[in-house]
Each structure stands twice: as structure tokens, then as C-alpha cells.
1. Quick check: 0.6 is what I get for distance in nm of label points 7 Å out along Cα→Cβ at positions 91 and 123, calculated from one of P, Q, R. Which structure matches?
2. 29, 17, 13 is what came out when semi-axes √(5λ) of the Cα gyration tensor in Å, for residues 99-186 alone was calculated for one structure; which of P, Q, R is it?
Structure P
Amino acid sequence: MKKFFVIIFSILLIDQVLKIYIKTHFKLGDGVFIFSFFRILFVENPGMAYGISFNEGYHGKIILSILRFFLVFFISIFLYRNIKKDSSKYFTIPISLILSGAIGNFLDSALYGLLFNTGTIYNQEYKKWIPYIGISKINYDFFEKNRGYASIMEGCVVDMFYFPIIDTYIPYWIPFFGGYNFQFFKPIFNLSDVMISIGMFLLIIFKSKIRNVKIL
């Protein structure tokens, strides 16, 4: 059990340190080039992993945050039971990675509206998410009203990894596709998203070695 706690806690710590550093040192939309195909680019995401939207709007955001809570809750119980049953490490380690990623993004949604003084918020009048200007600061009076930019469960997820592996202009003379800029890979994501993806990938490639799994 201790080994899995260390895995999850270590990933969460790195994930949150990265997010808090980016949020408190970058303006929204700012970034730096690491390589031509890899950039740090700060965006805030009210939706799901890799910027996937979920029922766009305020109510969709709240529903997603609640779903994240239940997802973390059930995966935690599921993992705990399988660790106690001594299920295959080919199963429990990937599930630990998925759980760490799920917790990481849930913390953003649940607490970042309280933790920071500015952030992306939903405007009911214009029916869209409104960005902010400047660099966010940490709200040290965490539980004092009107100090954060939003209430509990209303925070946006901090994303920063951007891999435009292919970024080129397609000449206009090419039929159907010409005259447009083509980019691959577009989504901007964070360490939590990476851990969820790695965990799912490991479950797929090691599925033949997974034994003794407790479902209920």
C-alpha cells in the first residue's frame, strides 16, 4: 500500500507544483519555446482532458467537477480493494497512474477558484468563458469569501504542454485541403492528462498479463 501512496503522492506533488508555478508566473496565453515541436503555453481549460469540452457553460462545468469527484472516489475504492487482494502489478500500477491524474485535475476544478485571485470565468450574459488579464496571485486567505476568482467546484484546469509536431501551411493549389494551416498535435494538456493516458496505455499493452482483478 505504501508504494502506491508514494507513486500517487509524487505525481500529484509534481503536477500541482508545475500548475501553480505556471499560474503564478505566466500570463494567460504566454509561453516559451523549448523545441520547435514542444512549447510551454499557459491556457485554462474549463472542460475535460486535452481541452475536450463537456456541455459548455457554467452548469456543464459544475457537472463535470462533480463527475470528477465521483470518478476519484470510485477509482480509489477500486484500487484499494485490488491492492488488498494483491492483484497483478500490471493492473494496480496503471490504475494508480490514472487515479493520480484524476485527482490532479479534480483539485484544479474544486479548489483553484478559491486558491487564486484571478482566473477564467463563465459570463452568463454573453454565454462564454471570459479570460483574465495579468498574472494570478495565490489567495492566502483561502477560506475568506470574495478573495478567490470563483467558488468551490468552479475552477479551471491549468494546461501547459503543447506539442505542435507538424505546423505547416498547405498550398492553395492542393484540392480540398489547400489554403489552410495544418497542425498536429493541437491539444494543450498537463501532467495529469499524461498520467491518465499512460495508465490506460499500460492497461492495453499488458492486458494479457493482468490476473486476479477484483471488480466489486
Structure Q
Amino acid sequence: MKTNITVLVADDHLFMRESLRAMLEKTQFVKKIYEVENGQKAEEILSQHNIDVILLDIRMPVIDGFEVIEYIHKLKLSTKIIALTAFDEEAMIFNLMRMGINGILFKKTTHQQEIYTAIITVLEGKHYYNEKVNIVLQSKPDGLQHPPRIKLTAREFEVIVLLGHGLSTKDIAEKLFLSEHTIEGYRKDILRKTNTKNTNELIHFALGNGIISS
């Protein structure tokens, strides 16, 4: 495995960035660590430096993690992508894997040793999928065959998945710690993007186009 690697930590929460930096500084194989709080700054660092691994929060301001993944692939960078997400729904798992990431870590359950293992695994040219991801893959082996035809932001994706679970605007607002007005705004934007008239049509469209899983 390559040593003296450079890691980019991209997360909009200062505590998360500081925690990851503290963990990485204890390793013998990480030489340089960059930190950014949004996707735009992540792209700037990626364009200026040779980054071996990016620990990438999916939901960030300005430019989210989805767009950063697309940027890395567009420039054909060798950077290994480990996605960080607080949203462990199977639809999110499939969506990230369709985008060509190298590993997934769930913020709610990940720990220091798993982060080390994930980095080492992807640097060896393998994919890091923990037990939850493997269970999802085994239960729906064809889940990667139907990529979505429309582009959603990370937040819109979360909203559409929760709508698919039958949650009301109020329920989603409480779950995501946002106002009902904000959630309704996201819902209207998603309806516009998908050219659907109501939530029922939206869910039917999302199921049929691989955005969410049944």
C-alpha cells in the first residue's frame, strides 16, 4: 500500500473535520491533510493538489458531494472517494455506488478503526463496503442497473426518499431539522425537475427511474 498519502476532508461540520483530522494525524501513512467546509473549496483543492483519498460529506453547502464526485470523474483524477453520509437508506447506497465511489461510511456508526480500514482498502484498489452495504447488495443485486435520469442535490435526494417512505412534510421537516416551508420548497423543486404533478406521481416516477428503491 502507498504510504505518505494526502487526504482531503470535506465536511461542513467543524467538529467532524476536527475529529477526522485528529484520527488521521495518528496514522503512520498520512503525510498531509487538507480540510474544506464545502464542495466548491473541495474542487479547488482537488485542482491544485494531488489528493490520494477524499473523505467526502455528501450534503454540503455551495456544491454538494454528488457534484464533487462528478468533478473528480470528469477530470479523471486518481483520487479515491470515500463518501460520508448520515443517510443510510438503501436508495442512497445505490445512488452513491452508481456514481462510482470507492467506499461508503455512515456517520452514525463509523469509528476510528473503520475509517482506517476504509482508507487502506481503497488504496489497495478495492471497494470498502461495510456489513450494511453488503446486506443491501445481496438483497437487491440488480439495484445498480438502472441509474437515475435526472440530477438531484443531496438534500433533494433525502427528501424524495423520505416521501417514498410515506412521511409527511411535517415528519420530514422534523427528521431533517428544517422548517416545513423549506421542505415544501424542496418538494416543489423536485416536482418541477421530474415533471410530475403531485407526490404520488413523483414516487411512481422515482421508482421507475431508479431514484429510490421499493
Structure R
Amino acid sequence: MSSRRVLIFTGGSIKRDSIHEIKEGDFIIGADKGALFLVDSGIQPDISVGDFDSVTEDELEKIRRFSHKMITCDPVDKDLTDTELAFDIALDQQPDEIMMHGAVGSRLDHSLANIQMMLRGLQHKVACSIMDEHNYISLTGSTLQVQDRGFSYVSLLPLTPEVTGITLSGFMYPLHNASIHMGQSLGISNKLTGPEGTIRIDSGLLLVIQSKD
């Protein structure tokens, strides 16, 4: 049986050809300006959600017209970002995977919040990733298969004070039972030696960032 995926398009930096990541059967959520990106690209969101304070009235009407369902909220009287509202909806779908586009950008606060949001996916046993033109970001607390996606580097950054038992196979710079603490750069700018590599850890949470200039 094929896995169920949810793709979220939100208001940060979205790779123009990211719509090619959409596969048949994917559940598509547009958050705020990400919904406009979808409808402008000829994609009909299953749900568009947000306060839509970054689009014009005409653009809002366009989103409403071309979305299967629309959920709006007050831009002031709300506790969650548009991306987290979309993420909650995504979790409600009980998917195997959530992929976020436009979740990083010029707003560092939003970018960091969205990266940390992947922890909630891990707690629900849902694989999460963030993708833009220069980065593919994932999170693991155990074992992760890293596919060659055309990025130059693979960097490892702890999301907890310490990550222990890090073992790498299929990488230019292997590690065996290593530990990385927050603030250390040991895991920066590694490279795959083939189409796939494996990361195993014993404890902690590890961000895996595939990137290119």
C-alpha cells in the first residue's frame, strides 16, 4: 500500500518547480501566500488556511474560488502561525509523511519555529521534511536513510543539547559511535559517496540538512 503524504505550501521561500514534488494522491494544503502560489501554479489546494494578511482582496477571492475548502482566521486574535495551523490540519490526516515548502525564508523566527515543528511530527511517528531551492531538512531520533537529492552537502546539527551514538555509512567522512553537542561544528559539510547514506543515533534529536549554494 502506498504511503499517504501531506504537502504544505506556506509563505516563505518556495522553489518555483516545487509543484513537481506533488504526486497523485497527495493531500495539498496552502497556508496564506502559499495557497496563492498553488492556485497561480494551476494546483487546487485541498485546504487553504490562514489569516491571509499577505494577499490582496482579489488574490483572496482567487484562493477562495480555486480551493476545495477554505479556513480563515483573524490576523490578530490567533495563537498559532499560519504554518502551524496547516501543520495541525496535516496531522489530522494521519499521514505517513509531511513535506513543507516555503517553511524557511527571510524571517528567521518563522524559519526556526517551522524547523522545530518537525519534532511534533516525530512524536506522532510522521516523517517530516522542509524543502526549498537550497535546502532539504529532515529530523531523526533513530535511523534515517539519506537520499541523494542533488544537494552538495549533508550537515548534522543537534536539536537537543547532545546527540550520542552517531554512526554514518555511505558518507565521505564516516563517524562511528560519535557524539555532537550544541555549538559544535563536527557535523557540518559532509558528503554522500553514493545514491544513499545511512545515519544511526542512540539518543537525542538530529537535524539533517542537505544543502547547496
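1. On the way: P: 5.1; Q: 3.6; R: 0.6.
That value comes from structure R.
2. On the way: P: 37, 17, 12; Q: 29, 17, 13; R: 22, 16, 14.
Source structure for this number: Q.
Coordinate-derived values only; no laboratory data. Please read all numbers here as calculations on a predicted model, not as lab measurements. Cβ atoms are built from the backbone, for glycine too; each structure is taken alone.
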